[in-house]
Each structure stands twice: as structure tokens, then as C-alpha cells.
Structure 1
Amino acid sequence: MAFLLKKSIVMVGMMGAGKTAVGQALARRLGVDFLDSDEEIVKAANMSIAEIFTRDGEDFFRDRESEVIGRLLESKRAVLSTGGGAFLARRNRDIISEKGVSVLLKADLALLWNRVKHKDTRPLLRTPDPRKTLGEIYATRAPIYAKADIAVESRPEYSIEQMCDAVVTALKSRPDVLEEVT
């Protein structure tokens, strides 16, 4: 089965939701490029996101993030994975809405914690109680993530390919985004 992608797909959601892994699988399935806004920022700055946060602060990082998302959405139709905080900024939601479609990978707090608890690459979780911090971030962000064009439920028993299948199924309801071709 082949597909014609009419708009870029932008993966949004919490850290640990699977935006990168599912986004890569989705890009392969659709035969388009996979782009990662965090990876692009790291390449441009020649330092990790944690280092950018430490050296320049979150506001500086968020400004660069918006610039990168805008540039990537201007380039070509692709699957774009964004950082967990990217969708919070209205300017990012506006450009994503204008140039693509947002797909929320909706995972519950227990699943997210299970995925991120052993990683030290999450600057926002460098706190005395990272589980509590994750819960606070989740509570704050959930209403904003709910503004995504499409939401796909993450389930702990799903493989990456099963999540990809669920996203494709959801996207098929949007002929302005994805068209099945023979």
C-alpha cells in the first residue's frame, strides 16, 4: 500500500511518548523524510539540549526551536518530531496548523515515567523528585496537547509498528493530509 503525503505530519506530545521512534517508522512507511527539531537544534548549536538549557536558558532554546520548526515545515513534506515543549508555544501551534497536521501521541503518566526514568537526557527532569516533576509537567501540558489535530492513544503493549499502524489509521481520516494510492 502506497501513500501520498499532502501535508507534513508533526509528532507532538510528552517526553517519552514515542515521537521519534514512531515518527521514524511512520516516515519509512510513507516513504518520506524524517526530521527531528531537537536534532536540528543540537547540530546547529554543536551542543546538547541540556547544555543549551544550562548555558542559555529555556527561553533562548524555545526561540531557536520555533525558528527550526518554521524552517523545517517550509522545506518539504515530511514527518517531523518535535520536543515535548514545542507544541506549548502558540507560534509553533500556528505554523504547524498552517503548514501541516499535528499528531499527539497520548501516553499516560505511568507509561511515560517507565520510558524516561533511566535517562539523564531530560533537562526538565533534573530535579530532586523527577517523577513528581514529570507529573506536574504532564498536568500543565495535557490541556494544550489536547489542541492537536489528531490524537492517537499510546498503549504499553503496542510495538512501534503497532503505534505506526494506529497513526496511519488516524491519518486516513484526513484526506487533506494522507491519500492512499495504488
Structure 2
Amino acid sequence: MSDAVCGSCNAVIQGRIVTALNKKWHPEHFCCNKCRKPIEGSNFHNHDNGAVCVSCYTQHYSPRCHGCGDPITDRVIQALGVSWHANHFVCANCKNELGGGGFMEQAGRPYCTPCYGDKFAAKCAGCGKPIVDKAIIALEAKWHRECFTCKKCRNPVTDSTFSVMDNKPLCGKCA
């Protein structure tokens, strides 16, 4: 059996050996590449093929939350080209968390679907409510698909050609 050689000082190791990063080390020579303090136990990060203690990794390499600026050490939300703590990725209007669901973006800020609809979305010419999904554009207005109905029979107008009465659509049967 060959003698273990320290990955730092290249001397033969007598006694306790630290094995990490495919090398062997004197315990006092297995140090953080940032703060240069010996790394105790097995808690460290491999960064650029070197050891970095948890504290230095958090401070220097963890993503920073766009909301608060602090390092993110647990779940990271990647949205709008930046990183967020899950509890800091919130609707710019109502402040409800957006982490698990969809969101809409306006001017680089995230909004929940209801707030986006209330503040920015076009309103349906039929019901007056926001349109946040697909719309029918007709009669110089936007409509929810289900609101684009015949003025007389109230059935959906699905044909590409239709008649108009009082600026409302009429289906082919009622025209």
C-alpha cells in the first residue's frame, strides 16, 4: 500500500486523512478556497474544482434574491430573468405569492392573473370583464369567445361571416 500524499503540501500524511475532491489531505490543509479556514466535517461545496465552506459559498456564490438582495439557500424561483426567494416572488399589485402558479408580466413586474386582468387587460365588449386569454377581434372590439353571441338567439357566432345589428353580431340564421 502506498503512502497517502496531501493534495496541498505534497507531504506523506501520518494519522488522520481527509478524502475529498478525489484527493487526500492533512485535516488542517483541507481549507476553503475563499476564507482559507480549514473545513470541518463534510459540509462544503465543490466550486471550480476546489472546496468552499458553506458560509463562503452562501455569501459569494449563492444566487441573490431580486426582492431582498439576500443569498438564496433553499428553493429558488427563476422568473423575469432573475432569482427570487419563493416568498418574495409576489404580485406587484396584491402582494400574493406567485411561486407555484402562473403570472403575467407588465413593465418587468409580475402580476397574478386577476390583478393583471383588472389593471392591464382589454375588456370584453360582451361582458366587460378582462380578457387574459384568447380573444375574438370583431366590430372594432375584443370579445371572449363565449361572449361573442348572436344578439337575437344568444347562440355563439362561429362563422367567419356574420351580420351586424346595433354593433352586435347576428348569426346566419337570425340575419
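Values in this text are rule-based calculations from the coordinates and carry no lab data. Note that the structure is predicted; figures quoted are calculated from it, not measured. Cβ atoms are built from the backbone, for glycine too; each structure is taken alone.
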Exercise for the section: For the read-out helix-only ellipticity at 222 nm (-39500 (n - 2.57) for each DSSP H run of 4 or more, over all residues; to 500), a value of -2000 was computed from one structure; give its label from 1, 2. Expected result: 2
Problem - Read-out relative contact order in percent (Cα under 8 Å, 6 or more apart), computed value 37, structure in 1, 2 - result: 1
Problem - FRET efficiency 1/(1 + (r/R0)^6) of positions 9 and 57 (r between Cβ atoms, R0 = 25 Å, to 0.05) derived as 0.55 - corresponding label from 1, 2 - result: 2
Practice task
Determine which structure produced the value 2.1 for distance in nm of label points 7 Å out along Cα→Cβ at positions 65 and 105, calculated from the coordinates; the candidates are 1, 2.
Solution key: 2
Fill in the blank from the handout: Cα extents along the principal axes in Å gets 98, 34, 19 when computed on, of labels 1, 2, structure 2
Fill in the blank from the handout: Value 2.8, calculated as distance in nm of label points 7 Å out along Cα→Cβ at positions 33 and 161 from one of 1, 2, is from structure 1
